[in-house]
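Below, each structure is written out as structure tokens.
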Structure I
Amino acid sequence: MIINHQNSHLIFPFTAIVGQEEMKLSLILNVIDPKIGGVVIMGDRGTGKSTTVRALIDLLPEITVVSDDPFNSDPQDIDNMSYFVHEKIKKNESISTSKKKISMINLPLGATEDRICGTIDLEKALTEGIKAFEPGLLANANRGILYIDEVNLLDDHLVDILLDAAASGWNTVEREGISINHPARFILIGSGNPEEGELRPQLLDRFGLHAKIGTVKDPEIRVHIVGQRAEFDESPLLFRKKYEKKQKQLADSILYARDNLDKVKINLDLKKNISKVCSELKIDGLRGDIVINRTAKALTCFEKRTQVTSNDIFRVIFLCLRHRLKKDPFETIDSGKQVYEAFKKIFN
């Protein structure tokens with residue numbers, strides 16, 4: 001399912017969402033730098049996980065695509081074009097381009113591997129000598145967002161496929177010796193309720209960020225949220241009009257950050273301290289180090305600054321490391337105390 005931007009007037013505005021700052025920041029930073037690696041959002045039922053993710057589509061910038069390409073290829077990025085576009089270039093055919101909003105693809109829990117990856121029409125390929133490929137959700141999600149609600153209930157095999165594609169940026173489909181591959185660079189967003197089961201640590205580690213959300217306890221805020229929802233349900237267009245200015249300001253800030261991310265610098269001492277924290281916490285591999293660097297730079301650029309500070313790192317390090325900590329299998333994900341103590345020790 002592709003969420004249609006023409007029906008965005010029915011979607012709750014992102015800037016109207018009260019609280020859940022951790023989740024909102026994680027989503028924004030991933031849109032600014034998709035190489036952060038996505039986010040898994042875990043929390044109680046009814047805490048606005050799906051509402052917030054779907055509200056994100058209003059803020060997504062436009063991208064340039066090859067008009068008739070089902071893979072949303074970037075006409076300026078030769079290394080990541082689909083075979084469809086490469087064939088046109090070889091034949092010296094003209095390539096038309098168009099602008100479109102970044103797509104958000106919703107992956108249903110019952111989706112099969114063929115629906116996700118796409119299928120090869122073997123009979124057509126053998127009889128007509130062409131690679132007849134029916135694109136799947138990964139093709140639709142290229143250069144966009146792939147959202148899985150209740151990701152912890154999705155079959156581990158399918159989650160592995162999604163994470164492999166997200167990490168490599170390519171999807172490969174093979175059948176009877178015939179192979180097709182196409183670009184599949186997307187932001188993977190998963191949400192779920194931890195009471196229904198956690199993701200395996202190996203899968204959790206593959207998500208760039210981990211956002212924890214909980215039920216709002218303050219009665220006044222709860223009343224405010226209920227009132228907002230009632231107001232939106234009664235008149236979505238009128239409610240959205242109240243937030244038009246804030247929505248545009250936030251969308252402009254995201255676009256600015258995407259365009260200026262390469263101007264942000266992080267000095268060597270901060271990089272060393274990041275790696276020292278990861279080492280102190282016995283984080284496996286280097287993914288934690290890389291994600292902290294990227295996320296801190298995205299935050300810095302979002303706030304229209306060019307130099308990462310230790311405070312920027314402090315604000316994102318919990319999102320980057322809490323799901324990578326070694327823990328007792330009977331414990332829940334660390335509340336952040338271990339990360340805080342390591343940060344305080346290394347960064348003084």
Structure II
Amino acid sequence: MKQMQSIVLFIFLCAASPLYSQIVTIDGIPKDTAYTPYSAWVKIKKDYPNVTRVYPDLPDGVKAENNIVYVTLPDTPYGKRDLHMDVFRPGKCEEYPALVMVFGGGWRTGSKEAQVPMAQKIAAQGYVTAAIEYRLSPEALYPAAVYDIKAAIRFLRANADKYGIDPNRIAITGSSAGGQLAALVGFTGNMEEFEGDLGNNEVSSNVQAIIDMDGILDFTTPSESLGDNTPGKHSAGYYWFGATLKEARDKWVEASPMIYAGKDSPPILFINSTQPRFHAGRDSVISVLNTFDIYSEVHTIPNSVHSFWQVHPWFEETVDYMVSFLDRVFKNEEK
């Protein structure tokens with residue numbers, strides 16, 4: 001009953017406070033409820049009144065398993081802590097490529113539920129999709145989120161037979177902050193300093209493809225630290241790193257995916273809004289990948305805003321780009 005009351009409180013606060021940061025405690029853990037699919041829709045429709053919300057809709061033939069515990073953190077400041085994922089897969093007993101899906105929200109807010117509609121839709125196209133939870137900055141600073149996501153990949157690879165996954169065909173995607181995390185995780189492969197020790201460490205956290213939706217690749221670009229120059233305000237990076245760029249430049253650089261692009265990087269798809277801030281580092285990464293003849297693809301959605309993936313009609317266009325790219329990489333289907 002206590003857990004149910006907490007969930008109800010969380011849903012109410014997300015709906016009632018769509019535009020402002022508000023820290024609440026859910027099951028003893030601090031959560032920022034500011035960014036939800038609802039709040040994104042409210043903000044976007046001010047300038048685009050014809051956009052409509054995207055809702056979960058499980059397609060026929062797709063199986064769902066919700067709130068799978070992929071790791072238990074035994075000792076945190078908030079006690080024992082489970083991290084969860086929702087897995088969607090085609091109904092046939094076959095082996096499919098997998099897509100790990102990372103939500104966005106400035107490394108501070110958001111939830112895995114935001115990725116569920118997209119996860120359901122892509123699963124119907126012949127993929128096992130996993131919308132994952134990870135720790136946000138009110139709970140744990142960088143690099144905790146990186147450790148969590150890599151643990152989720154290792155969990156899926158270790159349990160590939162159970163979920164019908166081809167362990168040699170795993171991709172990762174994310175939107176906004178989730179896009180930055182997806183790129184960082186994807187480009188760092190099995191680098192020990194990013195692995196953490198959250199279970200299944202004998203299994204690789206490598207991925208074979210990356211999809212980045214408006215996630216930055218360079219934290220040192222001025223737009224990311226601009227908020228720290230305003231008295232009484234801070235950037236999203238400050239809250240995640242626990243320090244400004246000037247105070248801890250090494251951390252901000254270390255978390256910039258662009259510095260890890262190289263000869264072993266997987267193919268990557270960029271799906272972008274028309275807002276230049278969220279393209280930071282993209283062209284530099286593509287230049288490096290081109291040097292090693294590694295495939296990359298860019299789609300900029302015309303007249304779009306950040307969070308375009310959260311509303312119709314951009315949701316459908318985004319899914320089409322994603323599936324086309326995944327088919328090309330994993331099924332040798334050029335479209």
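Annotations
- Comparison of I, II - label where FRET efficiency 1/(1 + (r/R0)^6) of positions 29 and 53 (r between Cβ atoms, R0 = 30 Å, to 0.05) is highest: I
- Between structures I, II, the calculation of volume of the Cα convex hull per residue in Å³ yields its largest number for I.
- Among I, II, structure where distance in nm of label points 7 Å out along Cα→Cβ at positions 133 and 277 as derived comes to 2.9: II
- Source structure of the calculated read-out (relative contact order in percent (Cα under 8 Å, 6 or more apart), 22) within I, II: I.
- Test item: Cα extents along the principal axes in Å, for residues 109-148 alone calculated as 36, 17, 8, pick one of I, II: II
- Per mean count of other Cβ atoms within 10 Å over residues 37-44, the highest-valued of structures I, II: I
- Of the structures I, II, the one that 0.10 was derived from, the read-out being FRET efficiency 1/(1 + (r/R0)^6) of positions 181 and 325 (r between Cβ atoms, R0 = 25 Å, to 0.05): I
- Looking at FRET efficiency 1/(1 + (r/R0)^6) of positions 93 and 197 (r between Cβ atoms, R0 = 35 Å, to 0.05) for structures I, II, the greatest value goes to II.
- At a computed -0.56 (log10 I(q)/I(0) by the Debye sum over Cα atoms at q = 0.14 Å⁻¹, for residues 173-252 alone), which of I, II: II
- Which of I, II yields -9500 [helix-only ellipticity at 222 nm (-39500 (n - 2.57) for each DSSP H run of 4 or more, over all residues; to 500), calculated]: II
- When mean count of other Cβ atoms within 10 Å over residues 165-172 is computed across structures I, II, the figure 18.0 traces back to I.
Any read-out appearing in this document is the output of simple, stated calculations on the displayed coordinates, not a laboratory observation. This one's a predicted model, so the numbers in the text were calculated from it and none came from an experiment. Cβ atoms are built from the backbone, for glycine too; each structure is taken alone.
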